[in-house]
Structure I
Amino acid sequence: MTFQTELLQWYDRFAAPLPWRTTADPYRVWLSEIMLQQTQVETVIPYFERFLAAYPTVQALADAPLDDVLKQWEGLGYYSRARNLHRTAQRVAHDLNGQFPHTVDGLLKLPGIGRYTAGAISSIAFGQAAPLLDGNVIRVFARLTDLPDDVTQAAVKDRLWDLAEEWLHPERPGDYNQALMELGRVVCKPRHPVCADCPIQAHCQAFAHSTQAERPVKTPRPGTPHYDVAAGMVWDEAGRVLIAQRPLDGLLGGLWEFPGGKAEAGEELPDCLRRELQEELGIEVEVGELFTVVQHAFTHFRITLHAFTCRIAQGEPRALEVRDWKWVLPDELSQYSFGKADRDVIKALESRRGMLF
């Protein structure tokens, strides 16, 4: 019996009852695959269900304002995924008569869909013989073959893609691909794999050689850089605070924030804040007390965000290096989509209401 057959038998018995597995609707398959990129299944489930309630069809998502989509996405991180989700929905709804392409090549033409996601949608939603390779599958394959090579290297990853295509189940490619990913998630874990529960243990070379803990081989990541960031909670006499919308391209694109930016080498935080608000909004500010400090880690760097209370000393806000700006009351902040660090500032504001400039 081949490992593919044994894997599918295991999947048929033990597959988790995930909400996107109740149908082969390409809209739901696509939505789940985008949400699952770099995010745990348990985290995705409530977002998936809320998102579907708000946008039950690709047309509904295409018609929604981007700001509303970003608000629905708030907390999932990697906000470029949400922007590309919206762009793809508009492309499918307006240019493709509401129909997703069936093939990998067709899907790759849509924003935010790479080789893995195209393979997942094509195989799961349309039953096409399309391979896929994600972190879970790489780990399974590296252990099955007891691969001693660095899986982060392009040539090695190309070989793994070849294996994914060679080993693809011809009759049930979608179920087989999901079974591989499920195996990597619940059994063939990065640390402490549960080899006793593995349905394909007899085929695993790493298990035979007791090298499971050493596979897959990866180049150690370099140290994570850290930056100090200053943010301004700029208040007016009506008790409103100034928020700015980030440009659509780049980190946290389209989200709102308390304006500010990264301190340059040797720059004091109040000086950084005055410079950033002049560059972004064309205003001179009087920097007051430090209101709160927030720690946050992104994928490739960490920040310490220092939020200061401020008032405008000169000028009126203009959208110079921001997409938009607004004066809002504290109770209105929940209507806007913010990144995690700014949401922590808002939490501090809610718990210390009245401690203003």
Structure II
Amino acid sequence: MADGHPTFQADLLAWYDQAAADLPWRRTRAPYHVWLSEIMLQQTQVETVIPYYERFLAAFPTIQALAEAPLDDVLKLWEGLGYYSRARNLHRAAQIIAHDMGGYIPTTAEGWRQLPGIGRYTAGAIASIAFEECTPVLDGNVIRVFARLLDLDADVTETAVKNDLWQRAEAWMPPTRPGDYNQALMDLGRTICKPRSPLCSDCPIQASCAAHAHGTQDERPVKTPRAATPHHDVAAGIIWNERGKLLIAQRPLDGLLGGLWEFPGGKREPGEELPDCLKRELREELAIEVRVGDLFFVVKHGFTHFRITLHAFTCQYLSGPPQAIGVRDWAWVTPHQLDTYSFGKADREVITAILERENRLF
């Protein structure tokens, strides 16, 4: 492949015509369906997305239906998929389209980028697939493919390098079938040009790959090693009142797991004992006093940039009407009402333990 004059597009599209996965969002070019699939596929594997995608469309078959739905209902359907800001932004963007734009759906990448939660990659994917706009995409899979095609020895996490790859991606767009071409690049990176042990013998564009020719495919792309992942201890309260109900709190919309419900608590400060941490957090967030009892359950959970160990303590509610100081809302619920609220994965494990305990008791 001469630099700047690629010859691989025809081979890539021919491969895609034979090897493209039969995915539910590829059975239509409907912009809403394409948009939903691209949002769900961010940071999430295809196999995980499929059932969520189908359930979501069954519940909210149109942008208007999504716009009119309560955010809690949207988050409940998203529960377990992670990266919940995607769901909040999707809901907000649907409201903007339905109410502020009169139902008008953008047809260009630039138009899509004006909506919350849609960056350059997602905008390009939607515009090229749904509207055949000749605009590129560049995600982790495509960066890996391009870095190997070029045998690029520069760090692809650097801004200047990434900007150069965007320019190449735009220059290499074929004049026809931009949506299929972009999806073919994504599929190639996902199934053939894998991060480790790429299947070079099965690659339809092997003849154009400089890294394969030089035997450096396992060394590309070059990335700065990640720093050690921070770890935090978190204390949470399973707070019972005299009526046998539990106190749950809704997280603020902005921030991690925004809009989801949780067992209230927070991160331990240096030198702080976990029960003291829990009492402090409950005063700061809800203005309540509790008696901290036994440690009930421990969950280890990883997020994108840090890990936590969640320590859930059984607590007795003492005093102070709950106030939404550091939370969006709060509610007293029975154990069996917990399933009607949307929780993050770690709290959902605590709920499973609570329900198992309740079933044993009764």
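Rule-based calculations on the coordinates, nothing more; no lab input. Small disclaimer: the values here were computed from a predicted structure and weren't measured. Cβ atoms are built from the backbone, for glycine too; each structure is taken alone.
Table for the structure above
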{"item": "Origin of the derived value 3.6 (distance in nm of label points 7 Å out along Cα→Cβ at positions 78 and 158; candidates I, II)", "result": "II"}
{"item": "Parent structure of the calculated result 6.2, given that distance in nm of label points 7 Å out along Cα→Cβ at positions 14 and 326 is the read-out and I, II the choices", "result": "II"}
{"item": "Which entry (I, II) yields the derived value 0.40 for FRET efficiency 1/(1 + (r/R0)^6) of positions 206 and 222 (r between Cβ atoms, R0 = 25 Å, to 0.05)", "result": "I"}
{"item": "For distance in nm of label points 7 Å out along Cα→Cβ at positions 166 and 294 computed as 4.9, the structure of I, II it came from", "result": "I"}
